[in-house]
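Peer 1: Down below are the structures I want you to see.
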Structure 1
Amino acid sequence: MGAPMSITKQASSADRMRTVRLSEVYASVQGESTHVGKPCVFVRLTGCNLRCSWCDSEFTFTGGEHVDLEEVAQRAHAFGVPMVEVTGGEPLVQKSAIPLMERLIELGHQVLLETSGSRSIADVPEQVHIIMDLKCPDSGEDAANLWSNLALLKAKDEVKFVIASRRDYEWARDVVRAHKLNETCECLFSPAWGLVDMQALVGWIMEDRLDVRFQLQIHKVVWSADTQGV
């Protein structure tokens with residue numbers, strides 16, 4: 001005779017909180033953010049609620065493997081690298097991303113979270129360094145930005161804008177100014193690879209005397225735009 005339905009559902013929910021749907025775990029140097037160039041372990045989770053026009057990790061939309069949370073944490077820990085980034089896809093579509101980050105903190109790691117900002121960051125552990133990728137219009141997903149997240153950002157966090165056009169730049173500039181984001185945390189302006197002239201983007205920033213950080217995805221310079229696991 002089977003277990004009562006309520007118990008079965010609770011068990012299933014508990015199982016999901018003990019596992020993550022994982023695409024890959026690897027060690028490299030941080031390619032973006034204020035930590036650029038530092039050794040880092042990347043825990044890339046599977047699944048994303050967005051479909052950005054310029055996405056460079058479409059392979060995370062499907063597939064992956066369901067792995068015990070502790071095993072994932074230990075895989076990352078085994079590299080012996082202090083910094084670990086939880087990324088995706090969109091890691092916060094998985095509820096188990098929160099206990100995974102908590103476990104990595106317990107293991108002594110500095111934990112970064114790269115998130116689109118379309119999911120609430122309210123439950124992200126205090127110690128985690130959040131890199132929030134606000135979506136500009138050319139991404140096709142700017143309507144998904146959860147603006148209430150901005151009030152939850154702290155000085156240790158940062159906001160990234162991927163710029164694909166002059167329109168994107170002006171939108172990002174106006175968001176920074178309207179919300180005084182550069183008074184809250186670091187703001188990063190990153191050219192969408194192959195879609196906007198990088199010198200032009202630098203020129204726009206300088207013309208407006210905008211207090212933001214221009215950044216490149218250095219992993220695409222060191223390897224190539226299509227190389228996975230670096």
Structure 2
Amino acid sequence: MVTLEQVKASAMVQAYMRLGNEFIGTMGAIEHNLNHAEYVSMLCYEILEKLGYSERQAELGAIAGYLHDIGNLVNRYGHGMSGALLAFDTLMEMGMDPAELAAIMGAIGNHEEHAGGNSINVIGAALILADKSDVHRSRVRKQEMSAFTPRDRVNYAVTDTNLLIDTQNKMISLEIDIDTEVCSVMEYFEIFLTKMLMCRRAAQYLGCEFALLVNKNRLL
């Protein structure tokens with residue numbers, strides 16, 4: 001049985017993820033480094049574990065979360081598809097069970113909003129929620145605000161974010177604090193509307209409602 005620790009220990013995985021982040025950095029994209037991978041992996045596990053899924057399903061979610069951006073090595077737009085194929089080669093070589101491997105491939109291949117990402121299994125639903133909730137100014141690479149794209153500015157405006165899973169009321173809430181001197185709440189919603197709608201569908205797939213709260217005001 002392939003474990004999360006085995007995946008993390010793979011020299012090939014580490015190289016692919018490091019180089020992929022460097023490659024998209026040349027385009028000015030926000031950080032998709034190991035810190036992001038670790039955070040998404042941890043949050044995938046937490047979502048599934050809290051909602052009562054098995055320990056193994058939660059670990060598969062953590063593996064998918066750790067590997068979800070490995071496709072940046074190939075390209076940025078379409079990295080879900082290329083990432084699923086890279087994960088296939090890597091995990092097959094480790095001897096992962098085909099059904100588990102298929103679940104991870106499907107999750108990675110469907111997490112990208114530009115490709116109309118959908119929750120095709122519980123692992124994929126957790127991955128979407130975890131990935132789209134990691135918005136923070138620490139991920140912006142550019143040093144000068146004059147060089148920010150709208151997406152840079154919205155990410156930089158976020159000073160704190162927290163994903164809460166209320167198992168009793170079947171509610172998943174994304175709480176975000178925004179510095180409105182950097183961007184308005186409406187600008188955040190406009191830029192990330194697709195991400196938030198993906199999160200709502202993912203929560204519904206897991207049998208939950210989704211709430212978005214920005215500066216303590218519910219927007220969704």
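Computed from the coordinates by the stated procedures, all read-outs in this text should not be read as laboratory data. Here the structure is a predicted model, which is why all the values come from computation and not from measurement. Cβ atoms are built from the backbone, for glycine too; each structure is taken alone.
Peer 1: Given -16500 as the derived value for helix-only ellipticity at 222 nm (-39500 (n - 2.57) for each DSSP H run of 4 or more, over all residues; to 500), which of the supplied structures 1, 2 does it correspond to?
Peer 2: On the way: 1: -8000; 2: -16500.
Here the read-out was taken from 2.
Peer 1: Quick one: P(r) over Cα pairs in 10 Å bins from 0, in percent, for residues 70-141 alone came out at 19, 52, 22, 7 when computed from one of 1, 2, so which one is it?
Peer 2: Going label by label, the one that fits is 1.
Peer 1: Which of 1, 2 yields 2.4 for distance in nm of label points 7 Å out along Cα→Cβ at positions 22 and 110, as computed?
Peer 2: Numbers: 1: 2.4; 2: 3.4.
Matching structure: 1.
Peer 1: Moving on to the next point. From which structure (1, 2) was mean count of other Cβ atoms within 10 Å over residues 62-69 calculated, if the value obtained is 13.9? Show your work: numbers first, answer last.
Peer 2: Numbers: 1: 13.9; 2: 28.5.
Going through each structure in turn, the value belongs to 1.
Peer 1: Okay, next question. One of 1, 2 was used to calculate distance in nm of label points 7 Å out along Cα→Cβ at positions 30 and 190, giving 1.2; which?
Peer 2: Value 1.2 for distance in nm of label points 7 Å out along Cα→Cβ at positions 30 and 190 corresponds to 1 out of 1, 2.
Peer 1: Quick one: distance in nm of label points 7 Å out along Cα→Cβ at positions 102 and 198 came out at 4.1 when computed from one of 1, 2, so which one is it?
Peer 2: Corresponding structure: 1.
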